[in-house]
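Listed below are the structures to be examined.
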Structure P
Amino acid sequence: MRFFIHVHRSIVDPSFYAEIIEYPKRRAFLFLVQVILITIVISALAHTFRAYNSETGLPAVLPALFQGMELSHDEMVTSQETPYSVNPVFVADFMAVMTELPRSSFTIPESSIVVNDKILEKPQDQLTVSILFGSKEIYYKMGPNLIFPIPYSAMLAKNEVLRFDTPGVTSFLSKRIPLAFIYFLVQHFIRFGATILTSLFYLSFAVFIFRLKRLTLGNIIKIAMFAMVPLALVKIITSLAGVAVKGVWYVAMFACIIIIGRAIQYIIKNDTTISQKEQ
């Protein structure tokens, strides 16, 4: 309960930042960790829910991506003549679902994914495509001369079959909800963590330029940590809404800077009042 009180006060109460200065660094760090964890858990849950949507999520995208394909424990079969390249439009749709970034963000080459059931073992020559679906394995190009094979047996149980139609994909995914949630959790942790680190630097600099005597480097970082709540709120709102809004980081940072400005103004006024009373 105290955490949510701190969240509220960090946004609306400038006097709260005069108290934050007296907080131990560990307390400010734990507050920021709580903010990050709550944000990425909510974001990952929302992302997982949308990814499983039968009309707009993976059950709709994967059948279009691998039309007529079927995977079993040890073999891939397809009704299409191979080799063939997967339509880059469908690859972009898949990437948009997995990342929740606009489809226009992705530039997919024509031959990024190729299906060829005549490939029975790892190619010895340099792989010219990003991903190759062979008869027994998926081959992922990690570098000019580095090919990483993923056998279908690592993805499917012995008697399990993945048919790339809506019922087949839905059945496959329904058995892997925890795995999907963990994947999206890690993804949002990396992305939001990078946002937090970048924002912490800029907000700490914004506090530093005021150069108040009371504000040591530790105090500056503590204030910046508590002032980043709008970033988390914006991330949660956009995740729940399922939209990727351009420039939303700048809007959130502007709100953070306003909060810091009000906090610094209060601290200056409070210090002036104390000095006058001591005189």
Structure Q
Amino acid sequence: MDWFKLAARLSEAETDGVRNDEGQTWVSIISQETKNNQNMLRRMQKARSFVMHNFDASDGEKLSQMPLSYVDILSRAYVVKRGAAVALAKELISDQDRFTYRSLLDRFNSIRDDNISILIDKMPHKSGVFHFKKRCFEIAADGGMDHIYKSIGYHQGLNFRIWKGGHPFVSPHMTCRVSDNKGIATDIHDIDGYDCFMQYRDEARDNPRDRILRSVSEATFFTRLWVMLPADGDRQYEILLERIGSTNVGIVRVDTTKEKCECTMLPKQFPVPDRRHLWSKHELRYVA
């Protein structure tokens, strides 16, 4: 089944809710049936939504027959700047032979960088933080954390979500549900949290001590808590975390240009104290 039809199947299955009568999520069911991981299915769904909402039947048909990697880039560009993404898609439709995956990716990077430059000119501090957090999510969701999870025994089934709120004691940037190496969903409490922090030369602005203390406290509600930091930042966070000695906090350095994640400190074990049992069913809706 091609990616467009598979995305349509998932969207149709989720019309009345994301779970079936047995409580299983449709995305996990279709993932097991088709051997596509859940993140890939969501990318298909997002790409199809971009096509369905922006193009007539003729152009939509052409885009649906293109490789997912092409349309995925377009849908990512649409999040950044809608008009530019639609214009790029029409160029692709009119002359697909002129494009390669690399040339499309270069155009996407140009759209993203132009838009970020405009935002930074208007609001340097906040937009820079927003951009870094957004890139951390995109890179992790696109497989950037896969090799790190494999190193601790998880080989597939990573499901990243932007944090929308809903818990009185934690406020991570994003969360991740993990599956074991057979692709089977783990216990409902096997959820990782992610804090994404920019780093600055000014320690008063950066405040690494308060940030690490916040993450260590927050980590007791998760199986693991990952602190994501810029690849070129100093190692003050690693030094502080080593001194505190948290059991389940890890640090990941993110190169947003090369789209790579490097783990500089791995979580050692489960949280101590362990507060995962304090999640209510209502609160778990935001992460499960």
Structure R
Amino acid sequence: MERVIVSRPARPPLIGMLLLGFILVVMGIPFVGMAVMTALLLSDSRSGGIPGALLVLAGVYFLTDFMGAFIASVGAGFMSVSLRSGRDIVWSVTLAAGVTSVVSLIGMLVFPELSLLAPRSVEAILQIYSSTGLSPLEVNTVFSVFLFIVPSLMILWAAGGTMVAGGFTAILSARRGKPLLSANGGRVSLGLVPAWLLIIALAVNLTGSSLSYTVRQGAINASIFLALPYMVVGFQISRAILKAMPGLILPVSIFAIFLPPVAMGVMVLLGILDTWLNFRLRLAKRVERKAQR
């Protein structure tokens, strides 16, 4: 009688989960709660589910405020519903990140007293700037820049925290032997609309001060926010290139270490151009042709 050996999917290393957990804590309590609530809502146990998620939500509200609890509940709700409906993890996290970004921006406009624009937050920020040895004039200049880009900072905080929470949930599920669906190997792809929005925003930025303050502020904040997902796409493309051409690892690493702003700009550019050129598909075909030789 032949012995059948069933292979189990590899579990992510514990160090990876601990590192992502540390980043999650740094991002803030709302995202810790979001990750725990999502895991509970995806759980089939009686002790988990909605009652456990509500208990965690109450804890987030007690430790933060209404907006923190609202962001945690919205992110966990959209992510868990999307995953339970059969969507893959990348699509679900992207959906949740987009919704929490909109919620955080609306919350900042409707409830400024609960955001970075609250008097206590402004006072704390000014004290931090003053403690660095800046003159009052320099402090005012830096703070003016901060106020100019605070919408994109709020969106990046919400989107980044949601992505980390989604990543932690995926690793936790995989370690429990219940990996979440990951279509296309977890590849991130953006459509034409975000690409053109970023191109238009960058074009508006190049016009200088000829436009109104509101238009310029919107364009700069849109550029900052939209650069993040395209940097993720660019990073995945860079990783695919280095995997296909290992000889480039050393020069690319040196380039990234000594010129990080340029390296980030190149990744954003790669992400934008991938909308039309589909670099990863071209690389996959190239690797396939080499394997057939």
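Quick note: the coordinates plus some simple rules give every number you see, no bench work behind them. Because the structure is predicted, anything quoted here is derived from the model rather than measured. Cβ atoms are built from the backbone, for glycine too; each structure is taken alone.
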Query raised in the report: From P, Q, R, which structure was semi-axes √(5λ) of the Cα gyration tensor in Å, for residues 51-106 alone = 21, 15, 6 calculated on?
Result: R
**Report entry** Per Cα Rg over 2.2 N^0.38 Å, for residues 147-242 alone, the highest-valued of structures P, Q, R
**Finding:** P
Query - Structure (P, Q, R) behind the derived value 2.9 of distance in nm of label points 7 Å out along Cα→Cβ at positions 43 and 83 - result: Q
Query raised in the report: Which structure, out of P, Q, R, was helix-only ellipticity at 222 nm (-39500 (n - 2.57) for each DSSP H run of 4 or more, over all residues; to 500) derived from, given a value of -26500?
Result: R
Query raised in the report: Comparing structures P, Q, R by relative contact order in percent (Cα under 8 Å, 6 or more apart), which one has the largest value?
Result: P
Report task. Please state which of the structures P, Q, R yields 20, 41, 27, 11, 2 when P(r) over Cα pairs in 10 Å bins from 0, in percent, for residues 91-162 alone is computed from it. Result -> R
Query raised in the report: Which of P, Q, R yields 0.98 for Rg/Rh (Cα atoms, Kirkwood Rh), as computed?
Result: Q
